[in-house]
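What follows is a set of structures for review.
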Structure I
Amino acid sequence: MRAILSVSDKTGLADFAKGLQKLGFELFSTGGTKKALVDAGVKVKSVSDITGFPEILDGRVKTLHPAVHGGILAKRNLPAHLAELDKNKIGLIDLVAVNLYPFRETVAKPDVGLDEALENIDIGGPTMIRAAAKNFPHVLVVVDPADYKVVLEQLGRGKVELEERKKLAQKAFQHVAAYDTAIAQYLRSDAEGFASELTIALQKKYDLRYGENPHQRAAFYTEVVAGGGSIGISSAKQLWGKELSFNNILDADAAWNAANDFEMPAVSVIKHTNPCGLASHKDLVEAYRRAYSGDTVAAFGGIVALNRPVDLATAQEVGKVFYEVIVAPGYDEKALELLKQKKDVRILEMGQQKAAAPSGMDFRRVSGGFLMQTPDFYPEEKLTLRTVTEREPTQKELQDLLFAWKAVKHVKSNAIMLVKDSTVVGMGAGQPSRVVSVEIALKKAGERARGSVLGSDAFFPFPDGVELAAKGGVTAIIQPGGSVRDEEAIQMANKYKMAMVFTGVRHFRH
């Protein structure tokens, strides 16, 4: 039996090779893999001993040869194939262990040039993997060091079952597909528009107990992106608590995105992906108190995210409420020690991720396909505010209006945010009618609605929402504008001496 070993990731390589030798395999290898094996005391030959041809073009051509691919692709149950190999003096190859050049790691380096990137595109490796995977009933293909142990165990028992061979082949094809996806992403990185064909590479982070509901199976996958590492909730390090659920991850992502959207210290409290509490203040503990005050009932059992490291004073306040998950860039030692006293909370550390334009694309699943769009990000410095009422907003109102505008994009449409002192005091979300969202926000705010400002993710189709807000004590409104009844809404605002600002930008979130 013969095996070719040619790997970039050399984890467990020496032990695997020694195990194969004990089972009677003759080993062949190339370049750095051969050197690593020789250094580990493993007897290994060069692939050139198979091909009878040296490596050429600085190693670009090593394994692209009929003596390699004939030995891999021949079907052992076809006498004609075996006779043809014998005629051409080609020996069978029974196992291929290959993983590929570190392309993603290479293009992630700062200032990497095109030439270096191209040199890290593997050609021979994917070809051998695909050939072995195509012929998996006869040839074992191993791309993941985690599979070395099971392969050795089954070989030691005298047979690798067809189901295991098929599993290894599936993994091999997926490995190559993810690799090719990274290359295509890199080459497309400065292109405009949307590609006519597209693949997404995902890597399983871990299985989940279940999905949104107990009868649904689920797992958490992270997107594998050329030149970039994990970002957002996928990069979180869990410091404490039981495993995250499907819903925990969704809500923690929403909480972190909302809090991290602000440059000032900010805190968001999330329930069912909507920020029922959101506030910003120069003092983190005060930002937390204000965010919690947004809806003290809904906060129970929710998710809280802070965009600054948690100190002891803030931890003492956060610890007074039961939260499923706490998300923050980091935690002081004493703060973490205090929060760990709550056994049912999960504590996530995000590291220092600054508020910035989100990268990547936004995908939405629909039956039979995906919708794809750029992220909902509109820089504040590009926002052109236009006062359309007789009264201009005061400086304080303008500050709250800008806060409301940034906050409202994190709320499901139809979305209404009432804000006072950079604090959400009332929210209406996900209603088919915008005026109903206004009603809900006012009801949630109660007396705090008086003197607040209102942010609306889209225009008011009728002036009734504006009038309702005015009667509830709202003094200013920020909204996109663009309705055929804009003038009616403006006149209603003028009637109640409200200030109204148009942005010309919409923030729907379905």
Structure II
Amino acid sequence: MDGQVLSWAPQTLGELLERQARERGGAEALVTQSGRFSFEELFRLAKDAAGGMQALGIRRGDHVGILMGNDERWLALFYGAALIGAVTVPVNTRFKAAEIDFCLKQAECKVLFYADRFLGIDFESMVSGFKNAHKTLPSGRYRPETVGPHDLLLIQFTSGTTAYPKGAMLTHDNMLRDAWAAGSRIGIRADDRYFNCRPFFHVAGSTLSALMALVAGTCLVTLPTFEAGAALEMMERERCTLVSGNDTLFQMLMGHADFPQRKLQLRGGWAAAGPQTMRAIIDVLGAKHICAAYGLSEASPNVVMSDWRDAEEQRINGLALPHEGVQLRVAPDGEIQVKGWNVMRGYINNPEASAKAFTADGWLRTGDLGALTADGRLRMVGRLKDVFRVGGENVAPAEVEEVLLAHPAVETAQVVGVPDARLGEVPCAYVTLKGKTSEKELLEWCKARCANFRVPRYLKIVDDFEAIGMTASGKVQKTRLREHALREFRLDAPA
């Protein structure tokens, strides 16, 4: 269809944006809370931002921080920086001042563009001590720069689940080709309307939402941040056909009180979710062609994606092939390892972490557990560092979470390992509900469906995970959840 890239050739974000503005012109490219923008208007906003950056002295190769929610300004700054060869450093809107300061210094940012307030947070006060922090851009004339496909486009800091975030260096070709390859698998078309649940400061929002839509000439629909009720309303109003997210976000959508009244027109998209949630996305949400995705920031991020034409059972069970030119292997300890065109250059100003990220023969260590089928399809099992041992038996949290999610009253489930004097560690589960049940009933449900070493020793029903700890990309922070469990069940006290 007009506007789509049918085969891949290395290119820059600026070249792609200019071509879509020329070929798609007045077609709708972006819908935000504050307006509607055509491809021509998006290109103009990017050129204005590029000129403003040049007026501030930003040049090719300089690093530019962005601290704000999803809107046209975020994209104009990202695209504008790309036009002049500057490198975007997205800053997580949930970071505190010390974390923001760390990322800006680690990435050697020349400037930070920020919103004065977001989600009730006063960024104005938070960044008041930072040099070269700007709320607005001066006007300036955009002067084209020579930019290449293998120049850096973005430095993606990890989501904040670690004490010291690491900034993965990604090129124009890394991200654009990944957006194209993943979009080809989900069958994105220029006449689709793609609702984005993910923050732009995360690669699922930048590569697999904004850039995927841009490559395909598709209209992107987004909100400043994810809230299930507002998302359902916007998806219905804008007649969205594609959606993407992780298991937590989809569970929040389907568990919202407004969901039964909404008339959605979803046909597909992608999800990083387990079989129970994938089945619900097809049967309950109605996205019949939903595809299973697996990836990580260091791989731009998508490594494997289902094809929308794959058998439903394959898509539900997350059995997907890597993209052409991307290699996979599973190490003896079960770790998934990756090599190919989507892999980062390394971590910015962190040679020690960069060296640890790769094997001696050059494969990216993902830290994830998986298995390969005979025909080369990957099934992701869980995080290597999340796996815990119960009396000598390995338990991946995802295994227990799937059992809990199969209960009709359970909306979301999160499992961590906690200390036990006899067994070393035991499972501890936290769940939110969409129906009526009790903690005792859920434990009995687990006992009837999984090995005794996988049955939670502790289980707590909660209203949500916000107070316990979620990243802004919708992931529950397992380290903070475990710390919460130790306090709640007094497991940090002497035996």
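Of note:
- Computed 16.2 for mean count of other Cβ atoms within 10 Å over residues 42-49 - originating structure among I, II: I
- Answer label among I, II for the case where distance in nm of label points 7 Å out along Cα→Cβ at positions 274 and 346, calculated from the coordinates, equals 3.8: II
- Among I, II, structure where Cα extents along the principal axes in Å as derived comes to 68, 47, 46: II
- Label whose coordinates, when helix-only ellipticity at 222 nm (-39500 (n - 2.57) for each DSSP H run of 4 or more, over all residues; to 500) is calculated, return -8000 (choices I, II): II
- Distance in nm of label points 7 Å out along Cα→Cβ at positions 226 and 386 - highest-scoring structure of I, II: I
- Highest-scoring entry among I, II, by FRET efficiency 1/(1 + (r/R0)^6) of positions 154 and 362 (r between Cβ atoms, R0 = 30 Å, to 0.05), is II.
A short reminder: the numbers here are calculations on the coordinates, not readings from a lab. These numbers were taken from a predicted model, which means no experiment stands behind them. Cβ atoms are built from the backbone, for glycine too; each structure is taken alone.
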